[in-house]
Structure I
Amino acid sequence: MNLQNAVALVTGGTLGIGKAIAAALAAAGARVIITGRDAGRLAEVARELGVHAIQADVAVEADVLRTYAEVEAKFGGLDILVNNAGIGVFGPLVDFSLADFERVMATNVTGAMLMGREAAKLFVRQNRGNLVNIASTAAVRGAPNGTAYYASKFALRGMTECWRAELRKHNVRVFLVNPSEVITNFAVTAGFAQKDHPSKLQSEDIAHMVRAILEMEDRGFTTELTVFATNPQD
């Protein structure tokens, strides 16, 4: 697709991969909207990138509906949804709290569904659209302490396949992107250590791939893309 003047909505667009994707799409000429929960950071990033900001929590249905109402009112439609918002809580199964499990699922699964549902309504009406789900290599394998996060990414991968099967007849391309380890603030907020190194993936690498798969001619699309660092070093 031609990204010039395309309307793109990026959730979790104030930090890390989401911010990098918003910047890459804006640089390609898209009209970009970002969402986030932190009003101050949202306003700051919107000014920095020259994009439109909507304060919203993807796990709150009223916020999702308000987001799409504003997008339609200001932009007249939507060409791209990037479902990027996500959180992580890690720990042994025997110690895992219900509250933490439900919090991860609310953002990573329910939030993605709510955003995807409302985008799909617009896409079906338009008979075109692009829906990009940012998952993880956690979507294809398990690991110790990953009960909530890994399960949420498995669920997102499953939903992606369902949505793709439903929406292809409406000329909607549904993509899944699985980054391996990326150096972002995610580790700090999730409570685990991460060692930075120039050989490891950066947010801009994932943004580059999202832009690339979107820019393919609409007659085809990449169903699922996994991104690894070539030779990461700690």
Structure II
Amino acid sequence: MNQPTRPAPFQAELNQLRGAVLTMASTAQQNLERALKGLLTRVVSECDAAIANDELVDQLEKRIDHEGMRILSLHRPVGIELRQAVSSMKMATNIERISDEAGNIARRARKVLRNPELAEIRLIEPVYHLALNLLHESIHAFAEHDLEAAHSIKGKDKVLNDAHNTLVKQLRNFMEQDLSRLKDYLDLMFIVRSLERVGDHAVNIAEDTVFIESAEDIRHLGKA
């Protein structure tokens, strides 16, 4: 049985909901970029901006939740339209958490930047780029309805996890060798952990994209 054709205003509401998710994702990604730019270039104002702009993401999450619930209660969607509405709200939660991690990174970075420059900060760059690329690809897959790209995200997250684990071990070694910068190394470890979490949330976004486009639930697949 074919799904009934919905009126144009309803389609417009779903499109607006989708647009709000993409705007929220773009803002969260920008917050992450500014937080790391602040750390890597020693520009505290970039960290401040990442923290301040997290409020925009919080407000967008509230708007998406409100609109999503209104669509569910008013139009009672089914099929792909139901999946779009529900998954948009789930994505908003993951995007909000990504922005929270950006804020956490920015706060840690401000602490590190109060002290003399630490060469080991540059070791974070490869992990950051892996996390940022994962986030970008997950958002792109959602924006372009790209099912194949969404499926590929989970495998790429393993690369980020391995890089995270390797760098944490390195930072522990540096910490043991130079106790005078103990707090700085701890802050860097927390920053690396936040980047790993960004990857986890990017995977969740990709899983929701797969669910929207194919009604396939790929969560927890591949776990022992």
Structure III
Amino acid sequence: MRIILASQGFTTDEMEKEVELIVRKPSNEINVAIINESAYMIDKSKSKRWLIKELSNIEKHIGGKIDFIDFYMQSIEEIKERLLDSDLIYIVGGKQHIYSKLFNEKEFVSILKQVAQKKVIMGTSAGSIVLGKTIQSKKFWKKRYNCNLDEFEYNELEIVPFNIIPHYMREDHKRWTSEFLKDVLSDNPFPVYAINDEQAVAYIDGKIRFIGGKPEVFGKSKDS
């Protein structure tokens, strides 16, 4: 299994080189299938300029075929075929918990887990979070999102045994400081990696690899 949890995708040449190694193909030959449903769900008052930039970075760094997955126009059988015809499945970010709800309602979870055994899956932001373990700390949900975890119908997919905090210390995320995350994630039973927009955490055949430098880690690691 080869999974990449990124914050903002192909923001650096290093990210391109690391993805080449993980996919085991030169970047100009990598075919990518893009899942983008969550970004469409963001409030209409918020600009989607970030999405255009993220997609343009894929075009800049990946030279193979680019395909889009549409859960409302394509059958599950066609979606599975399109994913298996790609080398890299790229799940764009957006609004948290949209993917977990969508994937369950469309009966896609088992298919994605099957595809994960054969293809590389790369998420960004919310598209990464859904691939990880569901954060268990009650304080995290209360202080970070002003809600309780049981208010959500579906949890994350838990394909990898950790999760991430994306956009770490970016200008619009600076209130979520190291001290804040250390406090709200102190009792979380597994690691949560805080990564900036040039970083990612890869999970390659059961081993973790950091891209763009070692991130801060919160929660409890195996050695805790």
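Taken together, the values in this text are just the output of simple stated rules run on the coordinates, not laboratory data. Owing to the predicted nature of the structure, the values given are computational and were not obtained by experimental measurement.
With Rg and Dmax of the Cα atoms in Å, for residues 97-200 alone coming out at 14.1, 39, pick the structure among I, II, III it was computed from. Attributed to the structure labelled III. Computing helix-only ellipticity at 222 nm (-39500 (n - 2.57) for each DSSP H run of 4 or more, over all residues; to 500) across structures I, II, III gives -13500 for structure I.
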